[in-house]
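In the part that follows, the structures are each spelled out as structure tokens.
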Structure I
Amino acid sequence: MTSVDDLIKTQMPDLIRLRHEIHQHPELGYEEHGTAQRVVDALAGIDDLDIRTGVAQTGVVVTLGADKKAPMVALRADMDALAIQETSGLPYASSVPGKMHACGHDGHTTCLVGAVKVLAMMGDQLPGPVRFLFQPAEEGGGGGGRMCEEGALEDVRAIFGLHGWPYLSQGELGVRTGPFLASSDRFCIVIEGQGAHAAFPHQGVDPIPIAAQIVLALQTIASRHTDPLDAVVVTVAQMHGGTADNIISASIELRGTLRSLQATTRTAAMHHIKQIAEGIATANGARAEVTITKGTPVLSNDPAATQFGFETAAAATLTPVDIDPVMGGEDFAFYAERIPAAFFALGVRPPGRDAYPALHQPDYDFPDDAIAAGVALHVQLVRRFWSDAPTALTG
């Protein structure tokens, strides 16, 4: 019988070529038409696949062995790029100005394509069906939520995913039970004062010093309103207002992000943002209009699914490493809200290197040498699912 490693090796030239093509042609959220087509083309000719396109606008849902009666397991990858100008200088660097795969979704997509191809070759050995989700718009577009709403998790018992992690070396797998990645929400605060000549500030209500007070006071959400053993981040990232240096503007706008690792903390922080902004504005004779846009919920890994992944790592020749929570967001959380799920950090830092470009940096690249490990983890999670996963997952 051909080993999993040998099956993966036969696919590597095509997988590397696929990743380079995707990397060279990055597409932002809900624009991934070309990427989706490359996925479909890469799977052409494989028997026993049901392929749905246009899910959540540009997503692809693939099911292997749909007629099998055992519990279904799912794997997910994201496909979108970022609005960043690439500086890597690679031969396959982005050909699209201002867009690049700075988060490694080209690698995630390629690993999942590889898993489909290898598992399809092992189809008669799989007792149950497998679903593969190629998701659009992870980078703030809510693609995971839309995939769920459009039936991607129908009949699925458990789901697994991974993210390339330049903070770990190749051969390592970051594992975390419970809250792993933070919720990610956005807020906008518009402070309405009264315009005036800059030489006569007493004739108006200047929103700029009011905004400054609000920016500083928002930091008390972390330092005074939240348990010191909990985690919350309130970042004001934008401030817009004013038209000239001799005019007091009538209004100013603040925009930022809220991150937390607990649902209760998230809700409380939203309340405090509104309370602080409105209270300070009122105390200064102004008015604050606060809009909070909910984004990605907390990604909390299911204990049974995480333990199963920990135990599966060895079969994929990976060393599991306990890692700390991260305040970045990841919309795999939408799946984890609905069914047992586990999300893992796949080490991609090349051997012998102490550092590697971080995620969202303009010179980041998902290394080709990490593809095989990503494919192997996906394949082994599925292979072992019906025999070694706890009944909490298989039902």
Structure II
Amino acid sequence: MNIALLEPYFTGSHAAWARDYARYSRHRVQIFSLPGRFWKWRMHGGAVTLARRFLASGFRPDLLLATDMLDLTTFLALTRRQTGDIPAAIYFHENQLSYPWSPNDRDVRQNRDRHYGFINYASALAADAVFFNSRYHLDSFLAELHRFLKHFPDCNELETVPAIRQKARVLPLGLELTALDACRPASAGRTGKPALILWNHRWEYDKNPADFFRALEILAGQGLEFEVAVLGENFRQKPEEFLRAEQSLGRRVVQMGYAASLAEYAAWLWQADLLPVTSVQDFFGISVMQAIYCHCYPLLPDRLAYPELIPADLHARHLYRDFDDLLQRLAAAITGIDAVRQYSLRHVAAAYRWEAMAPRYDAEFERVATGS
């Protein structure tokens, strides 16, 4: 089967997902992409450019597979003579309805941010199948979509919400985790050293660095011994929370900045002991699963997509209720670090390896292509 994968924002996890599925799939997957920058313009204009490139390619797919950054309705309109009889699916990595916008975004300040959510809505409506990377993502999108449509004065088409739900499915992310094994250091680990606490997320407001560093500063003030490795990408000048934490935590900070290579990134994951996550938004949790795969012990909020990632019988151990609960659990893990280092949830993360997920993707997409 031939699949045309349409990704107008080809960078980071979006690019990795597309490349890795193409590599592991038994189908022929041809990627049509644009560089991952200017995300708002990509959502508006990316479909026009990709439609032109698709038509020029001569590629005849059995399935169109778009991501949430594509205006699928525009793409289908511009290619209708060639794609009118080809099924289309859309995969939501994130969405612009239930994703919390930064309060500093100028479109939020000027109350003009609604059209990006409408693009997601119309694309889901036009697709034959709609895939979300978690149940939380699916449910939160549809709940917010209902509120979004009720905002309009008439003809708000609320009946389309259950219609989208009927064709929506959960298809978790596939992850390239095998490469992390190749970077595993030969040393015996951190026996005898203080607990190493990890931050391996983007340096953005939705990952809530303020609470992460606040917890560490409180525990440092209590005299607990630990070290901190701060990784992750930063797309602007170093945010104030990171600058302040670098000063307040001082010698405890053993790494502060983006790991430029996979080998460097993986080496820190393999060294790290504890992963306290404070995010206010996560539709899946790639960085969390990468750390867990490398034997890092997670402490996750009991919300968002995290309860889906951790087996139900382990929720009491790894999911915290609020900030005070996180503080207590983190303090206990630091003081009992020797026992923590004997424990691993690697098998939980390993279930998302592409070797396991690609056959599932292939089967789902075959069903869409054949209408079965």
Structure III
Amino acid sequence: MERSEPRIAILGAGPIGLEAALAAADRGLPFTVYEGDAEVGGHVRRWGHVRTFTPWDMNVSDRARHALAASDFEAPGGPALPTGHELVERLLEPIASLPALAGRLRLGARVVAVGREGLLKHEEIGSDGRSRRPFRLLVADRDGEERVEHADVVIDCTGTYGNPNRLGDGGISAAGEAAFDDRIVRSLPDVTREAPEWAGRTILLTGAGHSAQTAARELAALARGAAGTHVVWAVRSPAPTWGAVAGDPLPERAALNVSARELATGASGAVELRPGAVTEALAGRDGRIVATLRNGDAEEVEVDRVLALNGGVGDASLYRQLQVHECYATCGPIKLAAALLSESGGGDCLAQAGHGPETLVNPEPGFFILGSKSYGRNSQFLLRVGWEQVDQVFSLIAGDSAAG
């Protein structure tokens, strides 16, 4: 007998994963949320000290607001810009505590891989044979013990933050990079709280995005009271634009772009920009790191720390045994990637809109990638797009269920 209510596995208890959980609860569908960290919003907590560009009114969905109100909890709102920690404490944790999600959250349970029961990736191509087999989830707990669980629908909301890009040119590791993995910081640090670790050091900073700009601004501020702090800021572009948006409606983002341009033109003697420079190799010398930068000619820079903020992309190893069609350029699901590549939004995330449920469908039936991971290397994802994706996927699930 066919199952009338599909068992849903939601991977990740971040903003989009919890939104999907609320949608499943609204429809009375059986679901489990798997979160690799010990608490909800694991990735958000890692940048918890950073303030968002968008206000509370753009960070709380109508679904979440209504669900919280039904439990006599007032969701945050208004024009204030929350930090990541505030998002967790005032939004994600209250959502996770709702009765509708009770017993549905598996914290400290990391989904290592997803496959199809009895099938390999190349089998049952283009047939409905795969949809008749449940998904097999390999789940590891906090102690590393593994077990297999099953689902009929899998919604991957694991994001991109926990899978940073490598340091070297062309997106691969720099020569010798692996030997210094324990000395390379690959996420935005809390420079104020960690001041003793950065003060008085020479730092190689790579990347030109908002995380790198934030780090440069904070390290420049630290250097004003910590003599000897010096930042060599290497960016690939010979003429970086810093992601500036004309007439930017987000004041904090605009202010960060201004700071980046000022630092790039010498506003701080502690920050030295290397435009058009890529990291060729890392080596050790007398306890320090020697980075070889290339910009036509090679240059050696001797540093104490490396801060590699080169963005990230979702972990595709989760679904390597599934029939997921990825874009060769962005690594996002091909239909959505094609829609994103064909539109012209001026590079501003606020110009993004939903692209229809058909763009979320993979050759693998019942497997969906939502949230920032669905955008692959495209960095313009906005939370409201994720909320729309959730609605679109559950309309597909309801249609599939009705058709079955």
Legend entry - Winner on mean count of other Cβ atoms within 10 Å over residues 120-127 once structures I, II, III are ranked, highest first: II
Inset, instruction - Could you figure out which one of I, II, III the value 19.4 for mean count of other Cβ atoms within 10 Å over residues 72-79 was computed from? - result: II
Inset, instruction - Have a look at I, II, III and say which one yields 0.30 for FRET efficiency 1/(1 + (r/R0)^6) of positions 288 and 336 (r between Cβ atoms, R0 = 30 Å, to 0.05), as calculated. - result: I
Legend entry - For Cα extents along the principal axes in Å computed as 68, 47, 39, the structure of I, II, III it came from: II
Inset, instruction - State the single structure among I, II, III that was used to calculate helix-only ellipticity at 222 nm (-39500 (n - 2.57) for each DSSP H run of 4 or more, over all residues; to 500), giving -13500. - result: II
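Each reported figure results from applying straightforward, stated rules to the coordinates on display, with no laboratory input. Because the structure is predicted, anything quoted here is derived from the model rather than measured. Cβ atoms are built from the backbone, for glycine too; each structure is taken alone.
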